[in-house]
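Structures given as structure tokens follow.
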Structure I
Amino acid sequence: MPCRGRGRFSLLLPLALLPLACSPGDGGSTDSITLYTCVNDESIQPVISQFEADNSGTEVEFFRAPTGDLNARVAGDVRSGGLKADVVWACDPLTMQGYVDQELVGEWTPDNASGIPDQFRTDDYVGVAVLYMVAVHHDDVPAPSSWSDLAGPDYESVAVSDPNVAASALGALGWFSQAPDYGLDFYATLEDNGAEQVSTPDEVTNGVAQGLYQAGITIANSGYLAKDEGSPIGVVWPEPGAVAIYGPIALAQTSADSALAKDFISYVVSEPGQQILAEAGSYPTLPGVEGPEFPADAPVVYPDWPTITADRDALLGDYQKIFGG
């Protein structure tokens with residue numbers, strides 16, 4: 001019988017204990033690749049399922065974890081002999097650039113990546129989805145019109161996610177640290193006013209929905225999902241803009257000869273793959289593919305990723321002096 005059944009459980013078992021492909025002697029004909037990602041199951045499962053359906057006899061095994069845990073898995077691989085993934089799908093370019101700098105991924109992007117705007121790709125990886133950091137507020141408090149409002153007197157309890165855990169929070173931290181009139185003083189003021197750090201954007205959203213916090217900084221997908229399910233919250237794209245953090249995908253350098261790995265990346269970048277992502281609730285990077293709710297004329301700002309990359313350790317160190325961790 002075909003060698004199947006590992007992909008959905010690879011988060012539960014160490015990949016080092018799993019065979020990465022069927023051996024000729026076991027009668028199997030499945031061609032498989034291993035994917036490392038921080039993308040949530042709701043977004044990634046439909047993409048994998050459709051790719052496998054379109055390519056009979058293939059399987060995409062995967063390890064999924066928040067960015068902090070994903071970095072730990074990659075570091076463990078490196079210590080034990082090398083990256084065990086064929087493809088890495090990260091949630092921010094800073095994390096991916098770190099893998100490029102270690103010569104773990106990169107040196108290839110698919111031909112169809114040319115359809116993705118330049119700001120979402122490099123010669124080593126291509127952005128396939130965008131996270132927008134927005135504000136959420138409980139229905140019984142005013143809606144903030146700007147980010148600075150969250151540091152004002154109307155909000156005594158604000159939730160922020162941990163940039164050591166969530167890539168989106170790290171991207172937001174990078175943007176605020178560079179933005180005129182904000183900087184790290186923005187976070188210091190939040191903390192002085194009683195703001196609390198939680199782990200992930202979903203915890204921010206849930207905390208605001210439950211009334212534990214008056215407002216918070218989270219990702220648009222999380223905010224709209226909770227609101228659509230009846231949570232008593234509002235979603236705001238504050239001035240000067242929601243912070244856009246793109247999630248890139250890249251080929252492992254040790255899998256440069258894997259046609260299946262390249263085909264998978266090409267599929268995620270393609271219009272059909274981008275449409276699947278959009279239908280699953282992600283904001284696609286390919287122009288013309290309609291994604292989740294995006295208010296008319298919603299303001300958007302973009303972090304300076306090279307600067308954040310250069311200042312990452314110092315930035316996190318200064319942030320931890322405010323919120324600890």
Structure II
Amino acid sequence: MELSSRQETLLGLIIREYVDTATPVSSKAICEKYALPFSTATVRNEMAALTERGLVRQPHTSAGRVPTEEGYRYFVQQQLLGEVELPMAEQNTISHQFHQAQGDVTQWMRLAASVISQHAHGAAVITTPRSQAAPYKHIELISTQGRQVLLVLVLASGEVRQQLLTLSEPVPQEQLSEAAHHLNGACIGLDAEGLRMAATHMDAFDQEITGLAADVQARSETFAPGEIYRDGVSRVLAEPEFADAEVARHASRVLDDTFLQGFLSKVLSPTIGSVQVVIGGEGDWQELKDYSMVLARYGVTNVATGALGVLGPTRMAYGRAISTIRYVAELMSDLVYETYGDAL
């Protein structure tokens with residue numbers, strides 16, 4: 001869909017006004033507030049054209065215009081919202097707050113949710129970082145009793161997996177330690193499939209251990225959203241759109257763990273820092289038909305990643321939400337890198 005520059009300007013102004021006021025926007029209000037270089041009649045004609053294109057609607061004959069979901073999508077996709085970056089003073093304040101968290105993941109989650117809600121003016125959601133096919137870092141083999149050996153596998157994400165193995169015959173600790181040393185030299189950075197391929201070139205005992213380690217690692221090579229932290233739910237429920245009790249209850253259901261985990265696992269981009277805007281559920285998620293979400297993945301690819309986002313009514317301040325999510329995702333990615341740096 002192509003609009004003239006004047007139509008794009010008017011669409012942007014209608015959306016900004018509606019975001020601020022939650023009331024239909026009239027041609028007279030826009031002309032008076034923004035001192036436009038064209039007449040009220042011209043603005044009415046352009047509003048009619050935007051209505052025909054499905055970008056705005058008129059609730060009733062004498063009312064002004066209200067943006068539609070298509071109007072919001074055009075607004076975001078064509079970057080009519082202008083420069084999407086938080087003011088430097090806000091960036092410095094947020095950065096200082098995060099660096100005071102001192103590596104405590106729980107503090108990160110609570111702080112990130114609070115910052116997103118405050119600056120993006122919506123309900124914030126953030127998941128703890130989880131491994132995403134994290135590669136092998138090192139292994140330890142500990143003799144316990146008879147043929148039993150404790151395998152301790154450390155992944156590059158810092159996660160530790162343990163499994164009690166029963167070998168074909170008893171093996172002294174010295175031989176177990178030597179085997180672990182060989183594997184740690186040959187297998188660092190490999191995924192489960194890589195471990196199995198490496199095992200084909202090893203002697204029988206190392207091959208057995210490597211194959212078992214590959215089985216343990218394979219069970220770790222899945223991604224699921226971690227624990228979910230929230231903030232600002234009451235902020236969203238105070239918006240005019242949620243004055244109806246049933247609508248408010250529905251918003252609460254959208255923010256529960258079951259829905260969010262399924263939604264994030266299917267929608268979230270694998271690209272770190274890539275900001276996504278889901279408006280009105282985009283036709284695929286009926287539960288979100290009255291809402292919009294701005295999302296991003298944070299972390300370090302193949303080490304540990306999580307999701308963060310903000311939910312609000314479709315009448316969302318998209319520019320501020322996008323700039324907040326992008327900046328907080330960058331900070332969270334830096335913190336994950338600093339925490340798991342030794343694993344890279």
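We did not get these values from a lab; they are worked out from the coordinates using the rules stated. Small disclaimer: the values here were computed from a predicted structure and weren't measured. Cβ atoms are built from the backbone, for glycine too; each structure is taken alone.
For FRET efficiency 1/(1 + (r/R0)^6) of positions 189 and 309 (r between Cβ atoms, R0 = 30 Å, to 0.05), the calculated result is 0.70, so let me know which of I, II that is. Each step should come with its number before you reach the end.
Numbers: I: 0.70; II: 0.45.
The read-out was computed on structure I.
If you rank structures I, II by Rg/Rh (Cα atoms, Kirkwood Rh), for residues 37-164 alone, which sits at the top with the largest value?
Details: I: 1.06; II: 1.30.
Sorting by Rg/Rh (Cα atoms, Kirkwood Rh), for residues 37-164 alone in descending order puts II first.
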When distance in nm of label points 7 Å out along Cα→Cβ at positions 141 and 293 is compared over structures I, II, which one is greatest? II
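Comparing distance in nm of label points 7 Å out along Cα→Cβ at positions 53 and 229 across structures I, II, which is largest?
Numbers: I: 2.4; II: 4.2.
Biggest value here belongs to II.
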Work out the source of -15000 here, i.e. which of I, II gives that when helix-only ellipticity at 222 nm (-39500 (n - 2.57) for each DSSP H run of 4 or more, over all residues; to 500) is computed. II
If Cα extents along the principal axes in Å is calculated from each of I, II, which structure is the one that comes out at 91, 39, 38? II
